[in-house]
1. With FRET efficiency 1/(1 + (r/R0)^6) of positions 78 and 270 (r between Cβ atoms, R0 = 35 Å, to 0.05) coming out at 0.85, pick the structure among 1, 2 it was computed from.
2. If relative contact order in percent (Cα under 8 Å, 6 or more apart) comes out at 24 when worked out from the coordinates, which of 1, 2 was used?
3. Suppose you compute Cα extents along the principal axes in Å for every structure in 1, 2: which one lands on 107, 79, 31?
4. Out of 1, 2, which structure matches 1.18 when Cα Rg over 2.2 N^0.38 Å, for residues 214-317 alone is calculated?
5. Can you say which of 1, 2 returns -5500 when helix-only ellipticity at 222 nm (-39500 (n - 2.57) for each DSSP H run of 4 or more, over all residues; to 500) is computed?
6. When mean count of other Cβ atoms within 10 Å over residues 94-101 is compared over structures 1, 2, which one is greatest?
7. Taking 3.7 as the value of distance in nm of label points 7 Å out along Cα→Cβ at positions 142 and 158 derived from one of the structures shown (1, 2), identify that structure.
8. Taking distance in nm of label points 7 Å out along Cα→Cβ at positions 238 and 278 as the quantity of interest, name the structure among 1, 2 where it is greatest.
Structure 1
Amino acid sequence: MTQTQQHTIAELAARCGGRFLGPEQAGAKRIRTVAALNEAGPDDISWVVSPKHAKEVPASGAAAIVGTEALLGSDPRGIVVRDPSAAIADILDLYWIAPSAPAMGVHPTAIVDATASIAKSAAIGAYAVIGPRASVGDDSVIHEGVSIGAEVRIGEACLLHDRVVIYDRCTIGNRVIIHSGTVIGADGFGYIFRDGQHRRVPHIGTVTIEDDVEIGANSCIDRAKVGSTVVGRGSKIDNLVMVAHNVQLGPLCILAAQVGISGSARLGQGVIMGGQVGVADGVVIGNGAMIAAQSGIEGAVPPGVTMFGYPAKERSEAFRIEARIRKLPRLYDEVAELARRIEKLEAATHHSEHG
């Protein structure tokens, strides 16, 4: 990391609205980078967000540590803040290095249809292909090998990484980030079984990605059978996520890796799904619901609840069931022992009656 990217402890404390506990001269020390508590060295800054990690603070080699007063105690390296997660995010902004991007304008190897509209401030990378009547907005960056179909609309300040594919007629909002290998607008998985074969059902709809969405690598958002598959404003989708045809994803949703959402499911605002959650066709999930990792959702989920398990149940009920299941081996042994005792009692009774 270059010297121009380094900042003093005092500067970093000011950046995140924190209070440095050490002496003023220590605040002048320059910080090389951000590192985990157990990996940080004497030129690094680190952070702590939970009591279970606070015990690592004394042994850390970091020059400065961001945390709450309760977590840091009187450690002279501490930068006291109210929200350590937000504070370290502010600091990471200073050390983040943007990936290399194509220069403004259209690379000579890119293929841009004569009817496409490309903003002057946009950047189109090598071997990108942009189809008829497509448009790319101001300050958007299209990396190498991206394929943009006919009549696709890409808004302002978007970032499409290498080899993203956007099928025809899809709409991408403003400030959308799409990572490598993602496919937007492939046909939904729609077939009907007739005359001894699977008949393909055409999907004539499209996909709408609203503003401020980020989609991870190798995810797929399928086009609607009719109408539009929608990913709502500000939603964040991890790698390897499948969103099927006609799904309506509300604003500010979070989908972790390997989530699979079946056709026509509807997610409200702020729904959070852990990794490998599966959602059945047409299920409605209420605002603010949280679905634990590897859960299977087969029916409607009310707003604000936390679901767990397969088939998923409300968290407290699921935990009660899980606790009882874990007792089954011991219960089995106890029942077997009781059966043996009853057998002995019956044998003794039978002997006394016929003795």
Structure 2
Amino acid sequence: MTQTYRIAVIGGDGIGPEVTGAALEVVRAAGVAIEDTSYDLGAARFLRDGFVLDDATLEELRGFDAIMLGAVGPAIGDTRIPGGTLERGLLLKMRFGLDLYVNYRPFRGVPGSLAEGCEFAIVRENTEGPYAGEGGQLRRGTPHEIATQGSVNTRFGVERCVRYAFARAESARVPRLTLVHKTNVLTFAGDLWSRVVNEVATEYPNVEVDYHHVDAACIYLVENPQRYSVIVTDNLFGDILSDLAGAVSGGIGYAASANLNPDRTGASLFEPVHGAAHDIVGQNRANPLAAVSSAALMLEHLGEIEAARRVEAVVRGFNADPVVLGTSGIVKTLLESL
């Protein structure tokens, strides 16, 4: 009997509902049975009634097989939502609450990009680092104000992320893992990351291990991206490097991501990394390719390997101008190629 997967869909704001709808259409066309449930979360919901994400809804999301997210955020220039409201109250709350400790982002340089012909991935620790929220303010708004922001790095958190990265590197086209950090300045956290990588490396003798400072990695990603296969790094560095990698690979409009709970104690979340693009909503101009690639990562996580490969193959084979085709034309082309 064919399994039916329960998928929570957070279309969110702007073009988010358009691209998630397109991605799910491709998933169904690939022969995977899904039952989707929509959740109204994001900037529009907050502006309407002040709701972000409560614990009861988070527990509902935990029970799904996977979560598809489109995009969240207000239109550019809309200052009605205080900074951090959606980032910490929705996105980070799901990452921490569902223990989505790996952020996996694969990149493939499209023709004409700086990384043309290159394939590599970034494995980012997703629940620690500066985003854990350690810190505070003292005498706020006075000339003597103090603000602290700590970076949390635990052996437990670092090791489970590193182990996931080594497993990816072992099966990569080029079995190489590069730790990216700043060990010459961040000596405590950097020492922990370095020791864990070196210790786990003994279990993966076929994986070449390398290290780059984060500033050097930024240069190499632009000038020589082919030197990378799998990068493993902490939360903050991974956030920055992932956007840079998207830019050199052809634009973040093509970039997919998976927020993973490999232990499967909570539903993993899959999303394109582009923004809500409010200015093109409803104009048949949204490019759903990143959302479709994210759906392929979802299928891989669900164990639908053949369907995942088929979906990713049609995305790789897409060579038309997405601006000319528009959203509906892109989807039509993908469906015809499946």
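1. 2
2. That value comes from structure 2.
3. This value belongs to structure 1.
4. This value belongs to structure 2.
5. 1
6. Once mean count of other Cβ atoms within 10 Å over residues 94-101 is worked out for each structure, 2 has the highest.
7. Structure 2 accounts for this read-out.
8. Going through 1, 2 one by one, distance in nm of label points 7 Å out along Cα→Cβ at positions 238 and 278 is largest in 2.
None of the figures in this text is laboratory data; all of them are computed from the coordinates on show. Since the structure is predicted, the reported quantities are computational estimates derived from the model, not experimental observations. Cβ atoms are built from the backbone, for glycine too; each structure is taken alone.
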